Structure formats: C-alpha cells, structure tokens
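Have a look at these structures, which come just after this line.
Readers should treat all values here as calculations from the given coordinates under stated rules, not as data from a laboratory. Since the structure is predicted, the reported quantities are computational estimates derived from the model, not experimental observations. Cβ atoms are built from the backbone, for glycine too; each structure is taken alone.
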Structure I
Amino acid sequence: MNKHNKTNPTEDPEFGVDSRYRSEKERKSESIALMEARLKRMKNMSKDDILRAKLMQLKLRMEEFIKEPDYDDRKHFLTFLESYIDAIYSKRNQFASDIDITPVMLSQIINNHREPNDEFIKKIMIHSDKVFANICDFNGMTWYLVYFHEKLRTTMMEQEKWRPKLENHVKLSETLE
C-alpha cells in the first residue's frame, strides 16, 4: 500500500502532527486566522494583564531552566533579570533605586562586567516576593537556584580550561589503600 495514501490518515506521515489540514494552503490560512485572533485579543489586554502575563511567563521559564537547564553559553540569570526589570520598569535606574544600588552597579551586572553578590540576589528575592504577591505563587529562592545552577553548569562545562592549571597546585600526600 502507498505510504502517502490520503484515504487512510494513520498512514499519512503528517498524521498526529496536525491532521486537520488537507493542504498547505489550508494550514497557512488557519495559521494566519489564529495569529489575527491572538493579536486582536492582545490589543484588548490591559497593561496590568500584559504585565501579569510577562511575569508568569518569566516564572515558568525560570522554573523550567532549574528543572532542565540549557547547556549553552548564554547567561540565563542575566536574561531572566533583564526580562524581570524590563517588564516592570520603563527605566532600569528606577529599579536600581528601588533596591538601593547604583545604576552603574546594575549596568555592570546586567552587562556581565560584575558578578551579582549575595546581597544583590537577596534584594531581588525580596523585590520579586513583593511583585509576585498578587500575581502568582513565586518563591524568591528561584533567583538563587537559577544563579547557582548556571554557575555549576558553567564550571563543569569549562573544566578543560581551569582543570589543567589547578591540577599543578593539587597533590595527594597521603594515599588511600
């Protein structure tokens, strides 16, 4: 029997992907209609609804990263931090003021010129607890988990770089038998 016989949808290689469409033209038409409906709905959303949606999306992305981290060289903590700040504030300087740091320090952290210190992460934790209080259940500890998960992943991925240098400084004076 021919594999591409359209009379039996279970034998169609596209079956299960989206078997509603019988032609590419029909699929594209439906896709355009769906996008138009989404855009229409988004235009009717209030600023608060948009902010809530962005923060919920950020929360879910952070939790997903903690569960199954991406093994790439992107700075996920910084990406999440930027998304968080930009969703809430029109100017990053206001966020810096709200957590009592200088705009220069915030800029250095966001641009990866300075590591965020413990106090900085604690301030973000407290800030996000306040922001998410009326939106959804968000554990401020998520910021720490993302940060240290990324640090651990980066350290382990870069072993070829740091290990040879440090092995020369580590010796074993007592052997175990």
Structure II
Amino acid sequence: MGWSVTYDKSLAGLIEELTKTETQSDGSGWECLRHATVGNVLWTVWEVTPATPVPPKAYRPPYRFIGCHLLAPGGKGFGWGYKGMDESVGPVYYTCPLAYLDLVPVASAAWREQVRAWHAARNRKVEVGDVLILEGFAIPQLKIVEKQGRRLTGEYQGQLYRVPPRVLARVVEQRKAA
C-alpha cells in the first residue's frame, strides 16, 4: 500500500481528519476512542459498529482495533501525507502506548511482544560504565561511556557507537558500573 498525500492539510488538520468519528445512515460507523502521536507515528484505538442488520441476518457486535498511521510532509506544494496500517499487519513500529494493548483484542501477538520489549528497553536504567551484553548484533557487548538524557554512547574495541532503544531491547545481560 502506498501513501496518501493531502494538497493543503497541516499536520494538525491531518490528525483531526484521521481521528474523526463518523456514523452512517445504516447505523454503521467508527469512533476513535484514543489517539496519540509519537514522533511521526499516529496511534489510534478504533471502535467499529457494523451496520444494523435487517432480519433474518445475524447481529454483529462492535469490534476494536489499533491503527498506525505514518505521517510525513508531502513535499513542496503539498500538505502532510500518511500511510495507514493496523496491528494485524504487524507494523515495524513499536511506540504504541502500552495502555492501548489493554483496550483491544490481540490481532498480532508477535507485534505486541515487540511493543512491550520496546517500552521495557526505553525504561531500562543504564549508567555510564555499565556493560551491556547484546544478542543478534555483530558487536557482542558495549560499555556505556556517555549518557545525555536518554541518549547513550557505547564503546567496543575502541570504537564509539550510538545506542538507540532498539539496541537496548536486545540486551541479554547488564553488568553494573563498579
């Protein structure tokens, strides 16, 4: 699936449009229960109400899902654009608020595991001097040599490396600074 780009929408205008509740004449509709923007990713929780059935069709209850919209400026002469996905496609973005997972039935257990790992890594307490043993990287370990807020710099064999949260999600052992 590609991107949809608006002609003149601001970021705020696009978010307002993407989170708008709508109801159709047949009783169907969708409501954005929650939304949050993390970086350039808009996370949403939707409740969809299927059309009111005409007997003898069976009643279909409302259902919920987590939406993920990537947001980007459309370029010169255009407004903002977006690429919409939902949890079932297992987006490779894991910044979804943890509270959203409790509001919606599981559509992708593997994706939810990655979301929880991302949040755990983001909240990991790391100090200068700590040694992080890594799994799944060419570099087996890093010694943290600099910390500025959440920004970490690690050293391995004399080479310095930036340590983003996705790396912290792959730490299998952490030795505290002496």
Structure III
Amino acid sequence: MENPLVLLETSSGDILLELFPDKAPATVENFLRYVDDGFYSGTIFHRVIKGFMIQGGGMTMRLEEKATRPPVVNEAANGLTNARGSLAMARTSDPHSASAQFFINTVDNNGLDYRMADREGFGYCVFGKVIDGMDVVDKIEKIRVRTMGEHGDVPVDSVLIVTASRFE
C-alpha cells in the first residue's frame, strides 16, 4: 500500500505531503480526518519563524482558533526526526496535546526529536514530509512577521491554506 499524499493549496503555492501511517498511525489517521472534513480550508500559517519552521492548521485569518477534536497520543518515539522538510504535529507543553495544528521544519531541528518519555524529552511527532513544494515552504519562511495580541511571529501578509485534500 502506498503512503497517503495530501496537497496543501496555499495562497503562496502548492505543497505536496507524503504521510507515514506505518510510523505514526494515530497521528496520520487524525490528520486525514481533518483533511477529509475540510477543516484546514480557510486556515492560515499563523506562526512563521525563520531558521526554524512554519506552523498552521488551526487559526482563521482573524487569528481565531478553530474548535478541534480531542488530542491524539504523541507518537514521537517512532524513529522519524524533525529534519528539514518534515511534517510534525504542533502541541502545547503537554506532550499529548496535539490536535489539528501542524508544522513543517525549515531546517534540521534535532532538539524537537524524541529523547525520553517525560515532559521535557518527549519531542514532537513527525508523521510526514514535503515531497514537492519545498520552494513554497521556503518562500513562506521568508515572509515578514509581527506580533498581534498574544500571538507572535504572525505573517504580515496572511498565507492562506485555501484547501487541503488527498492527492491521488
């Protein structure tokens, strides 16, 4: 069976993702459910940090957080690393708090990898990678950012996820 592919059509261009259900089954199932439900359409990349990552999948253009399903278990101990181009789940300081938001690493972020099963060492679950459109990711990473209310690193010019869909 081939790995599922997801196409993110953004206002900055298309990003094609390959997902790894053999490495992160619950995370991939959760992500695909949000994709299939149309959840990501109309969300933005709301956090962009040069030399680190771009994060999206949970906020509207008005920086309103969309309601999500319950979080998924953190599958960061799957052997995948937060290398450049990898797709990982965003979360709070609670290792098992990831729901809909995701990020794409723009550099190798070894410090985000699983080290041990405690609050500090759990890491961030990688569940896919960019297979086409890394130039779009790099373009988004270079965008000017600002602070808006309690949100830092918000692009001055919004980068919209127009739609996210399975790619056949």
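When distance in nm of label points 7 Å out along Cα→Cβ at positions 53 and 125 is computed across structures I, II, III, the figure 3.2 traces back to I.
Looking at structures I, II, III, which one was mean count of other Cβ atoms within 10 Å over residues 29-36 calculated from, given that it came out as 15.8? This value belongs to structure II. For the set I, II, III, ranking by relative contact order in percent (Cα under 8 Å, 6 or more apart) places III highest.
Across the set I, II, III, distance in nm of label points 7 Å out along Cα→Cβ at positions 77 and 101 reaches its highest value in structure II.
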